[in-house]
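Visitor: Next up: the structures, one after another.
Each value in this text was obtained by applying a stated rule to the coordinates, not by laboratory testing. Note that this is a predicted model, so its numbers are computed, not measured. Cβ atoms are built from the backbone, for glycine too; each structure is taken alone.
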Structure P
Amino acid sequence: MSRDKAADPRLHYQRRQRVLDALGEGLLLLPTAPLALRNGDVHHEFRPGSDFHYLTGFPEPEALLAAWRTKDGKHRTVLFVRPRDKEREIWDGHRSGTEGALREFGVDQAHSWGELWQTLPALVAAHERLFVRLGANSRFDQKLMELFANNAMKHRKAQAPMHPILQDPTPAIAACRLRKDAAEVALMRRAAAITAAGHCAAMRFAATGRYEYEVQAQLELTFRAQGSVRNGYQSIVASGPNACILHYHENDRRMRSGELLLIDAGAESGGYTGDVTRTFPVSGKFSASQRRVYQVVLRAQLAGIRAACTGARFDAPHKACIRELTKGLVQLGVLKGSVAQLIKQNQFRPFYMHGTSHWLGRDVHDCGAYNDQGGVPIQLAPGMILTVEPGLYFAPRDRRVPKELRGIGIRIEDDVYITTRGNEVLTAAAPKSIVEIERLMALR
């Protein structure tokens, strides 16, 4: 049985209904993610397409959802799936087949994947509008274009339209996914708990002389031991000057005494991911300079979290963090002048060059608009989950920075759930105050 299986017919029916109601009349076609070769005849690990899995719970490759609203205001669903195959199942594992799709996933019809392009023309012809995203799967696009071309040839004497009106369903699906339902929040809590446990294990394991990849192994061992099927993204385990590389992935440096270790890693569980960054001293104790920078970043992060509440604009946490970071840069002797003027001139940018927040859910950079059609940041609302992750990065050879601060990179990140009463930090179990970190590391 696939670890990604999420057979909850009632829940997925409700999600499809919300999406179809938002789209209106027409046929929704949504394939899952395609299999991708890694090298030779070895495939990358398959993970169901996020939109497809959100609407079906079906975990297998070579599958497609077709759904449309009915006259009574409800909808019908057809799944195209791989058929049962005794020989292939010996090699690749169990398949649900059409019978399993009908029995376990609450669809109205199920057809074999091999019947897709024989069955689809009649479904497409029955609708004046087709909700499909082009450009995401070139093989599917090509087959769909062939279907349209064949239809045009068949009806060429009547000069009938080659295809229905095409509309990308992605914005409607993204709007539904942006506000998490109760089931999603429960899965996010679980992913956050596993992620926090992994970071705690890494803090207890890290030590002078060990390699970054050894800490990564301990972190990800904890993820797997607690039920995470995979990482939400590639782990960043960056010691010393590597912490100033935002997307550092080599993870092969030997850690030295007196350095900091920045870990940005998240566990995926139930199709949802955590996303946490913690920065801590390899030796277990912050130096005076490290402590000063860390306190600035932590104050900024706490201010950003306070700003993340219902009714606030999406960029409110970023603005709050920028104010605290710029104030801190003045206190650290990195910048001089009025905080307001320094912010206006973007003087903080060499030391804080990324945004503070992104949506979080099935994908680490989850779907959902950040701005409305007028370019104004949208308002935060209950059910949304976002990160808050300020940082300061002082490159080792940056002469604009006092010598004792050079080579210090610090980022602190948590996952924040917007509620009717404010917010909830889902990843609060991962220590982040100086006292908590040093206390945990003293237990090594």
Structure Q
Amino acid sequence: MNSSTFFVLFIGFLLTTLILKVWLNTRHIRHIQRHRAQVPPAFASKISLEAHQKAADYTIAKTKFGLILLFVNAVVLLGFTVFGGLQWLSTTLFAALGPGMWYQMGLLVAFSAVSSLIDLPSDYYNQFVLEEKFGFNRMSLQLWLTDMVKNTVIGAVTGLPLFWLFLTFMAKAGDLWWVYAACVTIGFMFLMQVLWPAVFMPWFNKFEPMKDVALKTRLESLMQRVGFGARDLFEMDGSKRSGHGNAMFVGMGSKKRIVFYDTLMANLSHGEIEAILAHELGHFMLKHVVKRLVYMSVFMFGIFFLINYLKNQLWFYEGLGVTPILIGEHQNDVMALLLFSLIPQVFSFVFSPLLSIASRKQEYEADAFAAEHASADELISGLVKTYEENAATVTPDPLRSKFYDSHPPAALRIAHLEALRGARAS
């Protein structure tokens, strides 16, 4: 392949992906607007018209904002690549720092800083305009800025040493550098499973042992029935940032924790919380978590193998608007990593439905597990309350959902649960 061919391929995929995303999201908006005036029959007794219309308006507003971001992100991507942004940063830093690791790490930091600054206005608008308008924002500007500083520190403490290792491997480990880099990345992923809940999450939120003794006893009984060993049940003060609710597993091995947002705890009954926990336990007991880690590990080897190939291809750099630095050894390594971080979004979106199919299959399986070990009716009512609490529409466009949503649409998911309930009753 030559640089001109790759440039045409890159621009072609970029335009195709952009057109496809715009089409899918405008379909989504029209579909929600058509169903805004009436709650679907399956939810008529469960969701009020006011809540249904709030979810429609919230989803439409988020989707319209997302459409704007599609074009902004496309311009930013082109700005970094074919319009010469990365090339300018590289030339400027190379002139100031000369060849070597300082130049490469400097380019990484400069790229990250510029990217973060570009994202600031949209992050601010999303938090203090969109989320505020629909009553979800609980953050002050000071807390938002404090979170941003903390995230920057965490990114520097964890990310910079990791990239330094990658660049060292690329320079000194020979043809098998990508194997070592993949192994380190996989090890880092597992390490963060332990460090994130134990070290970093307390920077942002308070975690307290579950206070409701009756609920705690009920949930511990469920965990014992299914053979799940977790030491701790926690409540998290998610309400200080958002009105959205959630529940999640964090940690690995003996450090596993089950965390409930206080907003979720306040809105659901004990039976509904038990059923939602049973769904999450289903992911664990059916080995979905392990499978995802295995898939991700294999994926990491594929990613670094591809980077190893592309970093030596002149057409890869020139097709994306970069003139490789040929002074000294391995000066293009950091550029290969940065360019590769930018282009997957262009080429991968068309394959999204395949990932969606696999993810939805696991969600149905976890729902079936929950219906077996808890109450399907309680899971249905808990899910509906969660949709309502989070203003999640129950009328998404089906085609758009296949590209964007890892979970089945609400109507399909609840119909599946009702079928399971009916089968057990008979």
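Visitor: If we compute distance in nm of label points 7 Å out along Cα→Cβ at positions 381 and 397 for structures P, Q, which one ends up with the highest value?
Guide: Going through P, Q one by one, distance in nm of label points 7 Å out along Cα→Cβ at positions 381 and 397 is largest in P.
Visitor: Check the numbers for relative contact order in percent (Cα under 8 Å, 6 or more apart) across P, Q and tell me which is largest.
Guide: Q
Visitor: With distance in nm of label points 7 Å out along Cα→Cβ at positions 37 and 237 coming out at 3.2, pick the structure among P, Q it was computed from.
Guide: It was calculated from structure P.
Visitor: Okay, moving on. Suppose you compute helix-only ellipticity at 222 nm (-39500 (n - 2.57) for each DSSP H run of 4 or more, over all residues; to 500) for every structure in P, Q: which one lands on -11500?
Guide: Going label by label, the one that fits is P.
Visitor: Out of P, Q, which structure matches 3.2 when distance in nm of label points 7 Å out along Cα→Cβ at positions 69 and 117 is calculated?
Guide: It was calculated from structure P.
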